[in-house]
Structure I
């Protein structure tokens, strides 16, 4: 009888330790994904802060491009106010599109392209875009790992019991954005 009691106790202890380990693993992955999202937010804030300076610099050279400036400003406001991963990704993709238009217009103004302020802002924005991409990859990797753990047996039992939910990936706009940009001479 004592041996049976010890075996039952050992099984219970192993089960409890497994539950604790699975729960802590899920918590760790969830918090890493949240931290990665915070990294994206930091880079997006940096981008939002650079855009007004860029617009003002371009305005000085391209005064008749008022509609484009309004689009950039509106896209920035929409991106700053977007809530949720999907809405944020969509708004950020729209903002990226308007910024591409702004840089395309700058090609028509040689004095602007030679401006030290414009070149510095363009460099800063390019650096920020690179950091946003890296942050997106880091976030998506953590979200993927969390999703795998939530969907994998037997961890999915613990995830369901404790209410762990999958998080949305932060993705680009779609196939059109993945295609190479056409260059015409």
Structure II
């Protein structure tokens, strides 16, 4: 499933989101290469996100090892894991194979990874208020503002060299 197809399905299901991360930077014409997609959602919508993602053939990632990825086999297991672990974000991968709790790394399409972040330094409501609307002929969605992307990158305690490159790009967009 392409990112556009995924976003179309989320919109059709009434899931409110804001595109952030590398995909947002690409929408601002950054040269950054990214394969996954990061979406900010309200924590109140996480159970609905789980249901929709499982309907679309995705599985919640609970752990990553050298040779495999652990996933929840059912939406109920995923919701229970989220309730127990209380993460600030969740990651899904598309997997069309037999339902299992361990998926070999070689069987995973990295481009299918979708990260939903719901505990950010900027509340999702503020991200939505400041966001830019992208209008395509058959899809409309929000992408985080340049200022909010800068704030999100600056707030990261684990900032990488790629994050620093992203910050330089975003600041240049603002003429800084």
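Bear in mind that the values in this text are calculations on the coordinates, not laboratory data. All values reported here derive from a predicted model rather than from experimental measurement. Cβ atoms are built from the backbone, for glycine too; each structure is taken alone.
Values computed for the structure shown
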{"read-out": "For 2.3 (distance in nm of label points 7 Å out along Cα→Cβ at positions 77 and 117, calculated) the corresponding structure among I, II", "value": "I"}
{"read-out": "Origin of the derived value 0.00 (FRET efficiency 1/(1 + (r/R0)^6) of positions 13 and 69 (r between Cβ atoms, R0 = 25 Å, to 0.05); candidates I, II)", "value": "I"}
{"read-out": "Top of I, II by distance in nm of label points 7 Å out along Cα→Cβ at positions 53 and 101, largest first", "value": "I"}
{"read-out": "Per relative contact order in percent (Cα under 8 Å, 6 or more apart), the highest-valued of structures I, II", "value": "I"}
{"read-out": "Structure (I, II) behind the derived value 14.9 of mean count of other Cβ atoms within 10 Å over residues 21-28", "value": "I"}
{"read-out": "Label whose coordinates, when log10 I(q)/I(0) by the Debye sum over Cα atoms at q = 0.27, 0.28 Å⁻¹, for residues 61-108 alone is calculated, return -0.92, -0.96 (choices I, II)", "value": "I"}
{"read-out": "For 13.8, 39 (Rg and Dmax of the Cα atoms in Å, for residues 5-92 alone, calculated) the corresponding structure among I, II", "value": "II"}
{"read-out": "Read-out semi-axes √(5λ) of the Cα gyration tensor in Å, computed value 27, 18, 16, structure in I, II", "value": "II"}
{"read-out": "Which of I, II yields 1.8 [distance in nm of label points 7 Å out along Cα→Cβ at positions 85 and 157, calculated]", "value": "II"}
{"read-out": "Label whose coordinates, when helix-only ellipticity at 222 nm (-39500 (n - 2.57) for each DSSP H run of 4 or more, over all residues; to 500) is calculated, return -11000 (choices I, II)", "value": "II"}
